[in-house]
Every structure is written in C-alpha cells, then in structure tokens.
Structure 1
Amino acid sequence: MKKTTAYYWTGIFGIAMYLLVLLEIPLYFVYTPTPSGTPPAAIILIRILVDMFVCIGLIGFFSGFRNIISQSEPDFEWLGTFIFTCGLAFSILGFVADSIQAGSVFAAHANPVNPTWVGYGAEGALLIYGPINRLLNATILFAAGTLIIKTGLFPKWTAWLGYLIAIYNLSFVPTLFFVTTPLDFYSVNGWNIPIAAGLFFLWILIISIFLIRKKNK
C-alpha cells in the first residue's frame with residue numbers, strides 16, 4: 001500500500017471511530033428509564049451495536065498505524081507492532097464485553113437489567129471496561145508517545161499529550177480494589193471510564209487529523 005493511501009485510510013478510520021464514540025457515550029446518560037430505573041433494553045443494544053463498529057475502527061486504525069511505522073520508520077517496526085497488538089487486544093476485549101452485556105439483556109427477559117451495575121448484569125464486563133482497558137490505553141499511549149519522540153513522525157506535543165492521558169488512565173488501574181458503584185468517580189465502573197475513554201479517542205482523533213494532512217501534502 002502506498003504511504004499516502006495508508007495515511008488517508010488510517011486517518012479516516014480514526015475520525016469515523018471518534019464520531020461513533022461521540023454517538024455512543026451520550027447513550028449511557030440520556031434515555032427514559034424503565035419503571036425500575038434501568039435503561040431500556042433497546043438503548044443497551046444500540047450502545048452495543050455502536051461499540052461493535054468502534055471495535056472495527058480500532059482494528060482499522062492500528063493496522064494502518066503499524067503499516068505507516070513499518071514504511072516510514074523501519075527501525076521502530078517492532079514498536080509499531082507492539083502498539084498494533086495492544087490495540088488489537090483492546091478491540092477484541094471490546095467485543096467480549098459487548099457479548100457479555102448483550103447476554104445479560106437476553107437473559108433478563110422482562111427483568112430489570114443494567115450492564116453497568118453489579119447485580120443487574122455488569123459482573124462479567126466490569127474488569128474489561130475498567131482496569132484492563134485503562135491499562136491497555138496507558139500502554140498504547142506510552143508506547144506511541146515514545147515512538148513520536150524518537151521519530152518526529154508527529155509534533156512532539158502530541159507525545160506529551162499522550163503521556164498525560166496515559167498517566168490519567170494508569171491511575172485508574174487500582175480501581176480493581178475499590179467499590180462497584182457507577183456514581184462514584186474512583187470506582188471500578190465509575191464515571192472516570194467515559195472520561196478516560198473520551199481522552200484516549202480524542203488523542204486518536206488528533207493523530208488521525210495529522211495523518212489526513214500528511215496525505216494531502
């Protein structure tokens with residue numbers, strides 16, 4: 001694949017993925033609850049459907065990112081492969097968490113279900129959406145930041161931004177030992193999660209915009 005083509009499609013995947021995340025996050029907060037106070041099953045399934053396409057976007061973005069590194073900076077191909085592998089793991093675990101959440105909806109029938117609350121179907125996916133994803137995000141950002149510093153492929157401020165977001169993500173890995181209440185900030189399933197995920201995908205959006213600009217030069 002030509003380098004400019006890789007820039008373009010990697011950027012497109014990243015931008016499209018960010019737009020899907022912007023669509024998905026509000027669905028966790030804006031809905032008409034059922035009489036039991038849980039989200040309607042349809043809202044949960046729509047969230048899962050959108051997230052499935054986000055996972056595909058992750059594979060597309062990190063595949064392209066690895067290709068760009070292997071062509072532009074062959075000495076750092078191993079680091080590009082490491083970032084791709086972590087991104088692939090992030091995507092696969094996303095599919096697993098989606099499957100667990102959908103299963104809780106299917107099994108609930110007419111009973112209340114909320115895959116973000118323990119006791120309502122969240123148990124299987126909490127670790128994935130919380131500490132595991134935070135650790136993978138931090139690893140990707142630390143590795144990508146180091147790659148940018150070493151190669152100058154993107155502006156250095158994008159590396160430092162990546163480091164800051166990585167530190168934020170890493171600080172929530174210990175929530176493994178804390179409460180399971182979504183309304184608490186420092187919780188395994190707290191509202192730190194959409195902030196952390198939003199910052200991670202914002203970094204991807206910034207890199208994607210630079211890739212599109214590189215393609216057009």
Structure 2
Amino acid sequence: MKKFLFLLVLLSGSVILNAQSDRYQKAMQQNVIAIDTTRTMDGWRELANNFQRIADAEKTQWLPYYYAAMSHVMMGYNLANGQLGGFADKTDPEADQAEQLLNKAEALSKDNSEIYCIRKMIASLRLMADPMNRYQEQLPLVAQSLEKAKALDANNPRPYVLEAQDKFYTPEQYGGSKTEAKVLFEEALKKYETFKPASDIHPQWGKGQVQFFLSQLK
C-alpha cells in the first residue's frame with residue numbers, strides 16, 4: 001500500500017510538471033512568433049510585459065528574461081527614432097531595465113552568445129542617446145560584446161547582423177561602409193541557412209532583416 005501511494009505521488013508530480021512545462025512552451029511560442037513582425041512601441045511594450053510575466057512565473061528559465069530585455073531595447077530604439085543624441089532621458093530607463101533583465105538571464109545561462117548580442121544592443125542604445133559624451137565608454141562595449149558573441153558561437157548569425165547594421169548606418173567618415181555591410185549581411189545569411197536553434201522558442205530572429213537590407217544593397 002505504501003509503495004502504491006508513493007508511486008501515485010510520483011505520478012501526480014510528473015503530471016503537474018508536464019502541465020507547467022506545456023503552459024510555459026505555449027506562452028513562449030505565442031510571443032516569440034511575434035518578434036520578427038513587431039514594429040511599434042506599443043507592440044514591443046506588450047511583448048516586454050508578456051515575457052516579464054512569464055519570467056516572473058518561471059524564474060529558472062533564461063529565455064523569457066532575454067526576450068523581455070530585448071523588447072525593452074527595441075522600445076528604446078523606437079524612442080530614438082533613428083536620431084543621434086538628445087534623448088537619454090527617454091531611452092536610458094529602457095536600457096537600464098533591459099540590463100537588469102539581461103543580468104537575470106545571464107545568471108541562468110553563462111557564456112551565452114545570444115545574451116552578448118543583447119548586451120551589444122544595450123550599449124548601442126546608450127551610445128546613440130549621447131554619442132559625444134559616451135563614445136569612450138560605450139563604443140568599446142559594443143565591440144567587445146560583438147566579439148564575445150562570435151567567440152562563444154561561431155555559427156550564430158546575429159552578431160553579424162548587428163555588425164552589418166552598424167556598418168550600414170554609420171557615415172563613412174566614422175567607419176561606416178555599405179560595401180562592408182553587404183559582405184557582413186551575406187555572411188549572416190549563409191549562417192542562417194545552417195543555424196539550428198535549440199528549440200522553436202530559442203532565438204532565431206534577424207533573417208528577415210538581412211533579406212531586407214540585402215534588397216537595398218543590390
């Protein structure tokens with residue numbers, strides 16, 4: 001009888017864990033699928049809130065913290081609206097929130113190439129907000145984060161996407177180059193053809209961006 005009760009308890013625990021895992025997967029899938037199609041401030045805010053709720057409920061999963069951090073960075077980029085300088089008061093809170101969330105993701109997943117991609121994006125956001133006063137601090141962080149992301153996973157296309165975008169948008173007198181950007185976008189596209197995410201909720205964003213930029217560089 002005791003053995004039967006013990007097995008029943010184990011079975012019940014397994015059913016509960018599977019149900020929780022299924023809820024997590026479904027919640028993540030519904031939001032991850034929106035990453036490549038979200039463009040507006042409201043859309044990114046909704047994703048940030050959704051991923052934050054998932055992260056708060058799970059606490060042992062790095063992915064919801066990662067995506068929540070990314071969403072806050074994208075909110076910052078929306079606030080910047082392609083401009084340089086003069087908006088630190090608006091974008092710094094988003095960068096701060098992103099960094100706090102990303103630190104939680106990194107605590108759960110050390111030496112992660114994807115996390116360093118978001119670190120690069122945070123440093124870029126801070127740099128854009130006040131380039132004259134921040135280039136000495138933030139520019140090295142941008143470069144270091146990109147190199148670390150590449151070193152940790154040579155097959156990850158996203159560091160190349162981010163580097164290519166920098167080359168595309170930066171004026172030539174400051175190191176930008178459409179020619180170099182095209183080479184980097186083409187390298188990223190090759191990597192997308194062979195890159196296999198660990199699951200359908202792991203990072204796989206960016207291919208659409210590459211295809212768009214390459215269409216502009218013909």
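FYI, it's all coordinate maths here, none of it is from the lab. Bear in mind that the values here come from a model prediction, so they are computed numbers and not experimental data. Cβ atoms are built from the backbone, for glycine too; each structure is taken alone.
The maximum of distance in nm of label points 7 Å out along Cα→Cβ at positions 114 and 194 over structures 1, 2, that is, the highest value, falls on 2.
Figure out for me which of the structures 1, 2 the number 15 belongs to, where relative contact order in percent (Cα under 8 Å, 6 or more apart) was derived from the coordinates. Traced to structure 2. Tell me which of 1, 2 gives -23500 when you compute helix-only ellipticity at 222 nm (-39500 (n - 2.57) for each DSSP H run of 4 or more, over all residues; to 500). Of the options listed, only 1 reproduces it.
Quick check for you: by mean projected area of the Cα convex hull in nm², for residues 42-145 alone, which of 1, 2 is greatest?
Details: 1: 6.6; 2: 6.2.
Ranking 1, 2 on mean projected area of the Cα convex hull in nm², for residues 42-145 alone, first place is 1.
With mean count of other Cβ atoms within 10 Å over residues 130-137 computed over the structures 1, 2, the top value is the one for 1, the highest of the group. A value of 11.9 was computed for mean count of other Cβ atoms within 10 Å over residues 26-33; which of 1, 2 is the source structure? It traces back to 1. Computing distance in nm of label points 7 Å out along Cα→Cβ at positions 50 and 178 gives 2.5 for which of 1, 2? For distance in nm of label points 7 Å out along Cα→Cβ at positions 50 and 178, the value 2.5 is produced by structure 1. Which structure, out of 1, 2, was Cα extents along the principal axes in Å calculated from, if the result is 80, 39, 29? Only one of 1, 2 returns 80, 39, 29 for Cα extents along the principal axes in Å, namely 2.
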